[in-house]
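Where a number appears in this text, it was derived from the coordinates with a stated rule and is not lab data. Here the structure is a predicted model, which means the values were calculated and not measured. Cβ atoms are built from the backbone, for glycine too; each structure is taken alone.
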Structure 1
């Protein structure tokens, strides 16, 4: 099994991205951060590397997707409660983010999300595992 996950996302401005996610209550791994990249801590052994576009381009020969015009990836984070989902969305809005769609209530799962200043969509999900039917 893999021990860590690093999601790499291209951003226009590292300082702006760091300020945005700091406003949401996230922290950063300073050993993997500098003026061209910051390592956003999402959970135990789960990170997002926010890389300025010219640095990101050194990792791939492909052209970069414009996250404001097309969807490259949906990052989904689990939350402890519906209140945590709504609180993070509210913080994202206050910090300059946007809400791409209305919250979705599926009974045992509640999903909402935000779009960061670079257009990346972050889904937030609370799942009540006790109410989740078992797969047959």
Structure 2
């Protein structure tokens, strides 16, 4: 995970978090983990219930929905619907377009500040709200 911290600091989701130690703490809170996929490997099936949201941290992923294809590059979140509930339903089949790594974060923990009420977690929640508003317009 440490090799991705500088990239993550530059992404819209983690904008404003400058300290690596804050990101590391946040990833423990949200069960953050990185999983690697080979080119062509399925990351998520259409309709699959996911409890984690993903951000590509290296390589490129491809979401395929009907006749539409979207590429997700390093530093970008998968375009999941962030409705209330325990899981996110994948609206598309997602495959690794190239060898890639994905940072998975338990989305329900990502959206709520834990008992420590960390300022950097509050910042991520604000950033997430801005990102989801942008994608819904």
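Computing relative contact order in percent (Cα under 8 Å, 6 or more apart) gives 22 for which of 1, 2? Don't skip to the answer; put the middle values down first.
Details: 1: 22; 2: 32.
It was calculated from structure 1.
Work out the source of 2.8 here, i.e. which of 1, 2 gives that when mean projected area of the Cα convex hull in nm², for residues 8-47 alone is computed. Can you show the working numbers first?
Working: 1: 2.8; 2: 4.3.
Of the options listed, only 1 reproduces it.
Assuming 10.0 is mean projected area of the Cα convex hull in nm² as calculated from a single structure, say which of 1, 2 it is. Numbers along the way, then the final one.
Working: 1: 10.0; 2: 7.9.
Only one of 1, 2 returns 10.0 for mean projected area of the Cα convex hull in nm², namely 1.
Tell me which structure, out of 1, 2, gives -7500 once helix-only ellipticity at 222 nm (-39500 (n - 2.57) for each DSSP H run of 4 or more, over all residues; to 500) is calculated.
Values: 1: -5500; 2: -7500.
Computed on structure 2.
Compare distance in nm of label points 7 Å out along Cα→Cβ at positions 56 and 72 across structures 1, 2 and report the one with the greatest value.
Between 1, 2, the highest calculated value is found for 2.
Of the structures labelled 1, 2, which one yields 1.4 when distance in nm of label points 7 Å out along Cα→Cβ at positions 16 and 128 is computed from its coordinates? It would help to have the intermediate numbers written out before the result.
On the way: 1: 4.0; 2: 1.4.
The structure behind it is 2.
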